[in-house]
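Read-outs: derived from the displayed coordinates by stated rules, not from any lab. Small disclaimer: the values here were computed from a predicted structure and weren't measured. Cβ atoms are built from the backbone, for glycine too; each structure is taken alone.
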Structure P
Amino acid sequence: MPKPMFQEEKTLKFTSLFLFGSVLFFLFDIVSDLYERLIARNAPSFLDLVHLTFEVASAAALILAIRVLLRQLRLLQERNIAQTGSLRLLRGEMDHFVRNKFTHWGLSPAERDIAMYMLKGLSISEIATARATAEGTIKAQSSSIFRKTGVNSRTELMSLFMDEFLDVAPESNL
């Protein structure tokens, strides 16, 4: 199961911070070794040079890893912004589509509210509480909504909207 976007960003930030600390450690160690061997005039042995080479390579690899992680973090943030914008656009389009359908069916303002609550999955009693009306009133308006839309149940009402968005033919069993 993929992690939510903010967790990926948080993980990348902590990893980058850890790698940055590691780079500082290696750089300090490299400077210390260079001072000890070159400036203090202690002749470096072959193993000292190999050790120094590995430290320099490790520091360079860590710097490269930080660059890659920061680029990945930037890409994740850009993707997050794009997906947020797409979601906002889809919500707006869905709202516009639903309201147009309600207008096409000639639903009254009260019926529109009730139909919207039904699409959100609220029960008759929850709708009655939300609208501060009796359950009998909600049931009567629900029947009117079903009659105007040509369906017999909440499930069929919901399927009218789902059919518009699921333009996929069912897979046949071979």
Structure Q
Amino acid sequence: MAKANARLKTTVRDMVLSLLVIAVPIAVVLVLKPSKAGNPVHVMDTGSYQSELSAARAAEPFTVLAPAGLPADWKLTSAYYQPAGSGAADWHVGYLTPGGGYATLEQTTEPLSGYLSDQHSNASPDATVQIAGATPNVWQRYSGTTPGGLRTLLSAQDGKSTVIVAGSAPLAELERLAAALR
């Protein structure tokens, strides 16, 4: 019986030691791993943005609009130009707004109905909005939801393109983005 107790103690001790061999390195990695809580948003650099804007304007599928004069607390998160190839030409700029929401400019040769379909949106028009300083200054407001979290959308026609300002940001911030387009 004493031999069985000694063997049991050895087995338990070996299990505890094996657990420590695994748990200690895991704990060290978790402690030393940098936290993403500080700034989980990727802010795009100005050079990359200017390069994308230049490419879009050089292609001239339409008069490319870009935000100008937004305050520094609007964080540029994405910008790209997709030339018309197998689909529509598309100019995209995305921002994290001061209020913590998302706002995007989409300018495309695709009709609005196609954009809404691509976004799986159930948005429907609910008002006409005049935005002082915006080009164009009369916009159609749509409300609804998409899987990506876009809740409000402003749309206007600008010659050869559909201009869309959308996002999860409050309407006032979306209107601010629309007013900054030049």
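Supply the structure label, taken from P, Q, corresponding to helix-only ellipticity at 222 nm (-39500 (n - 2.57) for each DSSP H run of 4 or more, over all residues; to 500) with the calculated value -11000.
Attributed to the structure labelled Q.
If P(r) over Cα pairs in 10 Å bins from 0, in percent computes to 8, 20, 15, 14, 12, 9, 8, 8, 5, 1, which of P, Q did it come from?
Source structure for this number: P.
Out of P, Q, which one gives 4.0 for distance in nm of label points 7 Å out along Cα→Cβ at positions 80 and 160 as computed from the coordinates?
Matching structure: P.
Given 1.00 as the derived value for FRET efficiency 1/(1 + (r/R0)^6) of positions 16 and 72 (r between Cβ atoms, R0 = 30 Å, to 0.05), which of the supplied structures P, Q does it correspond to?
Derived from the structure labelled P.
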